[in-house]
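Right after this note come the structures.
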Structure I
Amino acid sequence: MKKTNLLLALVLVLASCSNKFEIRGTFAPELQIPDSTEIGIDLKSGDTTATYNGMVQDNAFKISFDIPHEQLVVLDLGELGATILAVEPGKPGKGVVNVSVGLNDDGEPVITKNGTLNNDFIQMYDDCEAEFYDAVGIADQTVRDNRLQQLIDRIYRTLKGEENSLTDINTLSGQYGFINFFSVLSFDQVDTLCSLMNENTLSDKNMRAIYDYIQVQKDSNTGKQYKDISASTPEGNTLALSQLVGQTDYVLVDFWASWCGPCRRAMPDVKALYDKYKGKLQILGISLDEDKNAWTGAINAMNLNWCHISDLQGWKAQGAQDYGVNAIPCTILIDKEGVIVGRNMPLNEIEALLNK
């Protein structure tokens, strides 16, 4: 009798750890999806990728497969778009996700999913994204800012595991939410979330890239000692940032490029600041150009009469790598002692420092 109970328990354990997963989908009849339409996903296992398909029949489809490990997959719905799903084996209560495709009031496809905890929260992030875009369009600035902050706070709490401890940064839904929203979170929020990442999360190349980027930014943030940068001037000489620091009250390092519209639009104000405080302020323009003629042509066309260097390596420029620059214009303000006192400071705040 005891042996029979033990065998039954073993069977139940094995059943709960099945690697089977199933995606079930339905389409609204008004979409008129033809029977035999293929719906597919790509599933990764090591260095190989397998494609699994399901056929639409009577506005429904089903895709069943074995999964080697939990992962995010793209469900390709053809002209209706695509959606991200979490597939995860070996967890009680997991194994099936339901996808439905309908039309909104504007006649646009709307994709929703549910059925597992991770997919429920992926849907929550999708809903937050839609609400975010709606909030951006609110005319009243106070109302708009309050609504955006509410959404950001909710996303942050969820990623920290405060909404549900099973959907924090180290889960499939957490990775999905973090990659989609880290750019709207504050630096401190992203830094906190990075500190919570475990080794499994950091094994994902996208999560690791953001983590490494934040570490670089922390090393070049306010209060840190500057890192030296050396490259060629337009005349072909070598100039280092260390040759400028300490010669004036402040040095403004300005990462820009000739092809960057916002950079060029900002230059008249930067030039006015430099001309007014020359002697107290030095500027080192570091171009992310790859074409020397475009770089020097822009300098001459805008009469940018301060120091300039570039290694003509574009985004791979060493200075951009050392300072974690992933968008331009980007400025770093350094004081006479070589301490970074601001990153992307408004020009009026820089002027206030110069007037002290």
Structure II
Amino acid sequence: MEKLSRILWSLLALFFITSCVDPIDPEPEPEPEPVPEVPPVLVHTAPENTEFRKIAYFPYYRDFTKKSIPDSVYQMLDIACYAFAAYTEEGVAKLKAGTSDISVLVSRCKANNVEVVLSYNVPSELRADYKEMLQSAERRAKFVKSLKEIVDKYNLAGVDNDMEYPSKGDGSHLGNLYLMTDLSNWLHDPKVNKYLTMSITSGKYPGNIRDGIVDELLPCVDWLNIMIYDDYSESKPGINHSSIEFYHVCFNYWVNVRKFPKNKLTIGMPCYGRPSGLEQSGRVLGFEDIIKQGGNPDENEATVTSSKYPDSPFKIYYNGRPIIREKVNHALDNEMGGYFFWEAGDDYCTTDASLIRTAYKEYEKRLLTE
């Protein structure tokens, strides 16, 4: 009997111990649903653009000294866009070149009463990460902070978004709008009072990229830079990548179809030429190179050579002085926001053939007659 009693007490004790032990594989708690990103609220909008802007891009790999671009050319501009600060793996913007380059540009521009805007872009291998960054308020704040540090360090006049391109296909159009809202709230704060601009697609081709430029961007930006160039074909000969016909297609879409305010649109013009019906690599030449090879500054096509290819010479298509004058006059007639050139280092700046000089003289002529 005593033995049976001991057995019963042992079983009760075992039951008590095992009943207090947690299960080895408890049922995991369901993961909480992700909290949707709360879109930022636009607090500071862009002021109305009341001036006709004369702009040129200055890439980091160019020489900003007086030898390549004289003071007289700087004096024909309102704004120089330093290109580029690049988006990095750390999720911040960093200058692509040494600080001496941008310092030289800022110094030259300051001496000639030209404002410098920081343009940033996104390397192709980092575009997926950049688009993820756009969806996070915390990551956007980190990116904006890095832009602010550069702008403050060099006393720059604002920021130009040249991501190329937000798309409706992957939702980056919304992330881009969030970022532009954040940037506008910083740059358009009356205590800061700087520019915010963005480079946009030509508008010729329907699709997610064109649709990625949403109407809600307009209150955020001082103006949008329409890239009216690079409409080329490697299979069809005879196409000028920046023809006057292409210009009118772009104007019609953004102004007449989308109803964007004309004073918030600047027209892009190229200082370089492209072949047509040929592979582009190695055959894209700057305007100065084209003219030095015998091209006529008053024509829009020329026969040139490239030592890289055995099939030279070949025909190249560009914008000469007459087409530049026509575009500038059309922009002035329609009270658009101005014009810009990609890019100053490709222009023949030391001569009267210069496209920047040509555009400014046309602008100046109109001022004298009004």
Structure III
Amino acid sequence: MPLYMDIHTVNSDSFSVEDVVKAHMEDLAIQDKFGVTQLKYWVNEGAKTLFCLMEGPDKEACHQVHKQSHGNTACNIIEVSDNEYNLFMGVGMAINDLAQTQSGDLDTGYRTIFQMNLICLSGSREKFVEEIYDLIEQHDGVLILEPCDEFLVSFIYASDAISCANSIKNMLHSSQEKHEYIMAISSGRPVDEQGDNMFEETKKKVKSLCSLGFSRKIYLDMESQLLSNKEQRNLEISPNEVAVIDSQNIKLALELSTVLTGNLIHSNFSSIALTRILGLSKSQTYRKIKSLTGMAPNQFIQESRLQKALYYLGQGKKTVSEIAYETGFNSPTYFTRVFKKRYGISPSNFTKKQI
């Protein structure tokens, strides 16, 4: 039968784990009536949020179990695959279906997602892959295999994700190879109140932050910093190593990602068009983008074009001319000149080194 996961947010001053345990027992008492099997649940007392994993014939059957047992129905129910669940949520154990971490702490269900985009300019990135995998394992991360070349990893503890990112950064900086990277860390819920996929909002955040150009930065959202502080695992975050991004800048990164996806192909897309689409003044656009990325708007647009070009070149499926036009450059000659100035290598030679 299909596997489902839901989210409940509780508006009660007296919310407790004991209340959830009682409600779960009520679910178990009537679940057979609807052909549903309750498998596991996660409780976050601080956020007054809980998540239930169950098997059932459909979403409506899962909904009816909660409705008729205690009336506390879910805000959202999504279908999940076994593989997806195991990668994000399979670490840990359960006592009477209540999720706990390996150390015996209450598992809140929240996870910290780490993404890194890496380009090796002097050779294939594969020479770094095994060492990166080892560092992920050492920090108790679970690698999520993605169709793209990015690294996507799930962590139970935010401090482990931050420590892993720092370790990877130190490893890369000690290498003599010429490379570019960007890393992003964001924490969130397995099921959001809207959406159809696990960690949908959290994955959107890390992907948008990783679209801000190969700046050799680690972006960290405020939620991850707060979780790391609560975990009290003696992790010191240096502002020189990690850029902490507040909710307003996360929103801006999401907007920029959406705008650039639809407009980079147009060679006439410039900071003027970007300012208009964002609905900001010229000075506001400059200030906000400069603060977030360290670049002026036109420089950021060009960096985004080059980042997309690097992805296409790495795939080796398009010619340099095709890539130039598809990333919004006026001509292959101009594209080659800009690319070589930025990365110290021509597009064609970069493609050869990726083989």
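Read-outs throughout are calculated quantities, based only on the coordinates presented, and are distinct from any laboratory measurement. Please read these numbers as outputs of a predicted model, since none were measured by experiment. Cβ atoms are built from the backbone, for glycine too; each structure is taken alone.
Which structure, out of I, II, III, was mean projected area of the Cα convex hull in nm² calculated from, if the result is 25.7?
Derived from the structure labelled I.
Given a value of -12000 for helix-only ellipticity at 222 nm (-39500 (n - 2.57) for each DSSP H run of 4 or more, over all residues; to 500), point me to the structure among I, II, III it was derived from.
Label of the source structure: I.
Upon calculation of FRET efficiency 1/(1 + (r/R0)^6) of positions 109 and 285 (r between Cβ atoms, R0 = 35 Å, to 0.05) from the atomic coordinates, which of the structures I, II, III produces 0.40?
III
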